[in-house]
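K.L.:
What follows is a group of structures, each given as structure tokens.
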Structure P
Amino acid sequence: MVINKIPNIDISNYEIKKIPYTRPEKKYESYSKDNYSFLFLGNGEKDISRYSFIGIHPHTSIKFSSKIFSIEQQEKKWNIEVNFWEFLERLHLKTKFHDFKFPANLCGGAGYFSYEIVHEIEKITTKTQKNYNIPDFQWIFFNEYFVFDNETNLAWKIRFNYKEKSNFTKKISFIKPFKINNISIECQKEEYIEKVKKIQEYILEGDVYEVNLSQQIKGKFSGNPYDLFKKLYHLNPAPYSAFLRLSEMSIVCSSPEKFISAENSKIETRPIKGTIERGKNLVEDEKNKKLLLNSKKDQAELFMIIDLLRNDIGKVCKYGTVKVIEPKRIEKYQNVYHLVGIIEGELSENKNYIDLWKATFPGGSITGCPKIRCMEIIEELETYRRNLYTGSLFMMNQKHLFSNIVIRTSIIVNDEIFINSGGAITIDSNPKTEYNETSIKLASILRSIDYENLL
């Protein structure tokens, strides 16, 4: 059935029910085998991620691949071939969640922008290999949501009654516990080091200041991906952790990094740049913390990306409203310390969140500076397409937006698992240290899959 139209996601009414507060990851357990569902977990300091969300019972699924949108509802499917940003603009204007009472006004469609959406923004020649297939973009609207306030320990169940009924929930069966084997690495230490040196040559030639280089690990996967998420979240409860079941794929994310958040016209982004391993004891831990805080190299990395992001959000913000609220702060995680910057701006009256995505994606912290030339170098030096890695998971309506950077993440497609890790390369980088950093960042994931000494 082919219908050349925007899907109807109009909502006639909604119901909010207060429920006893429980840990969101526990509540999600009974929905973890649904074909479409999501869990976004807030964890950490109050100003990092106060709310957690669950979405169940899909109403509308929207996927974008090969320049075509594929739309699914309960009893119909159709395709639309239209400009990517034009379609998002039209659909975004149909969302009315922001008109509802709290906490229903926080809800919206959830999904992801893969890194490959960059090709809908810039003319970057693709040179990397495509070794697994997923849509470049997905946006799912659900019939039911759970909202958890982790500060006040309050929780709500919200049901939206769409004018056009649709619910295509199906259960997926998993017989055995999860298992991973046949692990392989994109490049060995010596090859990664040579790539770092090549980037440093580009820096000396004046092409770039900083490039984010990554590599991929892949293997065979069996069992329920949510069991992997539970193990990983127990080891490393990162503030922007998420689990998404999207039919043929699962996303197991333990990201520490916010990309863009927005409430009405207030915009915020929090790039991470600068990493050091946690110490093995209190003395060593404090020493490492001070080393990172006083590192000129890491501070330079952070300040370059802060400047890039100031410029990106400045394209769609009111003149004079873009400000660096906090130029450098240190955040503590299970295996590492990170340096983080906080930037704010006020969205221009004639701009909306789709304009914001187009102006800022992909995040500068995972490309480098200047962004376009860095992405060309990434295509040259990395072997495989990043796909979802360094893209963004999000939930959005017209007045509320949450999104993270997809790092420290496993992508499970059919019976394969893909994990990437990387870091920022500057002229001051030590190539061997940069390779070791990829291992440090993946410590919790590698431990969760029983491959601690892989890198």
Structure Q
Amino acid sequence: MHQIVTKPVDSTRRWWVLAIVVAAQFMFGVDAFIVNVAIPTIAVDLHATPAQIESVIAIYLIAYATLVVTGGRLGDIYGTKNVFLAGVVGFTVTSLWCGLAHSGVELIIARLAQGATAAMMVPQVLATLHLLFTDGQRSRAFGIYGIVLGLAGAAGFLLGGLLVTIDLAHTGWRSVFFVNVPCGLVIAVAAWQIMPSVPRRPGTRLDIAGSVVLFAGLLCLIGPLLFGHDVAWAPWLWAVMAGGGVILFAFVKLEHAVARAGMPLIDLTLLADTAFLRGLGAALFFFAANLSFYLMMTLFMQRGLKIPPLAAGLAFIPLALAFVVASRHSAARAKHRGTKVLLEGCALQVAGLAALALVASFIDAPTPMELALVMLIFGYGQGMVMAPLSGAVLSTVKPVAAGSASGMYGTIAQIGNAAGVAAIGAVFFAIESLQSVRAGFLVSLALFVTLIMMSAAFLTWMRRASARS
């Protein structure tokens, strides 16, 4: 068994390193939300189709989801610092490309590259925290990480609305991507100067074939949902989706073959853990109602109610802050009450969505403040679930498989986000073209309720499996 030996890092320096890697995570988190606020403006400026609007978000998530495990492996092979630097520089360059895009198609390709570089950068953040904080300060370090992660959403909404509104140097929506450039450069220089080098972990290998096949399968399965409306749901789309299902089935077979000679992308022994698989199901449905909610809410406010980008962004701030508060409270409560806290959070989300449906149905032109107060309910419920969800899903996994299980959980979460944006976005735009933005939004709310109830059902199912084991 090989042991990784690193140079001692003094306590002062490691807190600076924490600041650097958490800043990178913050930049990634902000980027996930800042684009939502700018999407309606991007669509108008680039004459983007509904499919291209969804793809700008979904393709980024698909790239990240399929490559995040590979990004973690690259850190083991080439060293956490080296891969982190490569990821930050890549994320900075691809952000610049996104801001310079002149068409919807070019922006989608740039977002694909941006998601791939994020998959190199983000896994190194937690790896660095695990490396540097092995004493009693670990909980404090991870507490800071959690708070920053939660605040990224609020910052993304506020910054997105602000940048689009002030039209910095006449760059319009492009500034939401350009803002990553100076931030990324500062992070890269600081990391190069003080981040400790970690030697490679012997014996670690890449499963390149697995990554490629998984990406192809997800793209074939989710891609047609993005472009269905633009091609009138042609029959060949369904054939492509069926092909995606076949490719994903082949992916499992491929992983079995890789396991005989090397390191597969996923730990196949985890597929025998019933409670873990049901937990992944809960995560899939929960995250399918996550980023898609913010996209639909943004489209309803800006396209349906004609609320300006800054006011729309500000309307999300109470939700984001409620999310942070709930995250802090629910993580502690879940230690004593288990999945009951998550189920209560699901119920609160459903209540918030029901309240939003009432507001959208009976108030012709709800104000941003009215929407903000109602969304606060949903945000608190979402925070109650998201913070302890990963711990609940991973609770049945043996310690030796914790790393692989965490990678699978992260992948499933991003697949859920991408699938939700694609599927619910397709329904929204179809109904919008036939009736109205308001009608599309109301149907979307019903779909969110269904997804959250499915997540609650899987959580209950997981709890039963855990009790029997």
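K.L.:
Could you tell me which structure in P, Q was used to calculate mean count of other Cβ atoms within 10 Å over residues 114-121 as 20.8?
P.N.:
This figure was derived from P.
K.L.:
Follow-up question, since we're still on this one. If distance in nm of label points 7 Å out along Cα→Cβ at positions 26 and 226 computes to 3.0, which of P, Q did it come from?
P.N.:
Clearly, the read-out refers to Q.
K.L.:
To which of P, Q does the computed value 44, 32, 18 (Cα extents along the principal axes in Å, for residues 250-305 alone) belong?
P.N.:
Traced to structure P.
K.L.:
Suppose you compute P(r) over Cα pairs in 5 Å bins from 0, in percent, for residues 162-385 alone for every structure in P, Q: which one lands on 1, 6, 10, 12, 15, 17, 15, 11, 7, 3, 1, 0, 0? Write down the numbers at each step before the final one.
P.N.:
Values: P: 1, 6, 10, 12, 15, 17, 15, 11, 7, 3, 1, 0, 0; Q: 1, 5, 8, 10, 11, 12, 15, 17, 12, 6, 2, 1, 0.
Source structure: P.
K.L.:
With helix-only ellipticity at 222 nm (-39500 (n - 2.57) for each DSSP H run of 4 or more, over all residues; to 500) coming out at -28000, pick the structure among P, Q it was computed from.
P.N.:
Structure of origin is Q.
K.L.:
Determine which structure produced the value 14.0 for mean count of other Cβ atoms within 10 Å over residues 18-25, calculated from the coordinates; the candidates are P, Q.
P.N.:
Label of the source structure: P.
K.L.:
So distance in nm of label points 7 Å out along Cα→Cβ at positions 274 and 314, computed for just one structure, reads 2.1; which one of P, Q is that?
P.N.:
For distance in nm of label points 7 Å out along Cα→Cβ at positions 274 and 314, the value 2.1 is produced by structure P.
Every read-out reported here was derived from the displayed coordinates using simple, explicitly stated rules and does not represent laboratory data. A quick note: this is a predicted structure, and the numbers were derived from the prediction, not measured. Cβ atoms are built from the backbone, for glycine too; each structure is taken alone.
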